[in-house]
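Engineer: Got some structures for you, see below.
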Structure 1
Amino acid sequence: MKCAAALFNAPVSLAHVEERPAIPTLDFVRARRQEILRAAEECGVSSVRVFGSVARGESHRGSDVDLLVDYDVLERGLGPLAAFRDRATDILGPFQVDAAAPALLRREVLIGALQDALDL
């Protein structure tokens, strides 16, 4: 039991633990640009852009990160797009990620997304 007691009473350094913001920001997303682009390439998506509240600087607690990507849904199906979304969520956790290709968005949503869209 001495080992367990020593373990629980030992000083803990959190210097290696990355602090994550309470709300998703464009800077937070862009700081992970290389990881996101690597995941995109591995999943077969390209031209990753941020849109929505994060791109507009209006995000809040509970906001997700919206990513607009070039991807041929009709030819390749939804699997690789879903895999990219999951990988991006792992990279940007604790924030959820929505990844969409233009073909999947209603016209009015696509127009807004394209107006907001910012490169990583």
Structure 2
Amino acid sequence: MKKREPESLCDKVLELIKKSGPQGMLQRDLWKRLKVSSREGSRLVSALERKGLIVREPITRGRLKTFKLMAVSHKLEIVLESVRGCPCFSCMNLVRCGSGQYVNPEKCEDLTAWLLKDEK
């Protein structure tokens, strides 16, 4: 019997998890699709998790404990338009502002007005 190449199998695992979308897939379903033992499958998933390519979320189905596997998206899209006009960038109190401080975002009227301006 030919031994599988770990790198190509890791790629296949990652691709299957990515295809499952944002809802992810159950770890035991992955084992069944790949026709691998839970031991071999756990090693593959652990390797991908260490590389930061997937996350495992513990869940309970009935009385069985398993993990939901989800791919991590490394695509970070920054849209500067979304923060245009934010009063914090030109505020004289920016260095003193912070949660729990006398000057704070929770009580800032300028920030509140800016956040609510599109709701009108």
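Please treat every number below as a calculation from the coordinates, not as lab data. All values reported here derive from a predicted model rather than from experimental measurement. Cβ atoms are built from the backbone, for glycine too; each structure is taken alone.
Engineer: Assign the value 0.70, calculated as FRET efficiency 1/(1 + (r/R0)^6) of positions 27 and 107 (r between Cβ atoms, R0 = 35 Å, to 0.05), to the correct structure from 1, 2.
Structural biologist: So the calculation was done on 1.
Engineer: One of 1, 2 was used to compute relative contact order in percent (Cα under 8 Å, 6 or more apart), and the answer was 20. Which one was it?
Structural biologist: 2
Engineer: Separate question: Consider the structures 1, 2: one of them gives 16.1 for mean count of other Cβ atoms within 10 Å over residues 35-42 as calculated from the coordinates. Say which.
Structural biologist: Derived from the structure labelled 1.
Engineer: Comparing mean count of other Cβ atoms within 10 Å over residues 59-66 across structures 1, 2, which is largest?
Structural biologist: That would be structure 1.
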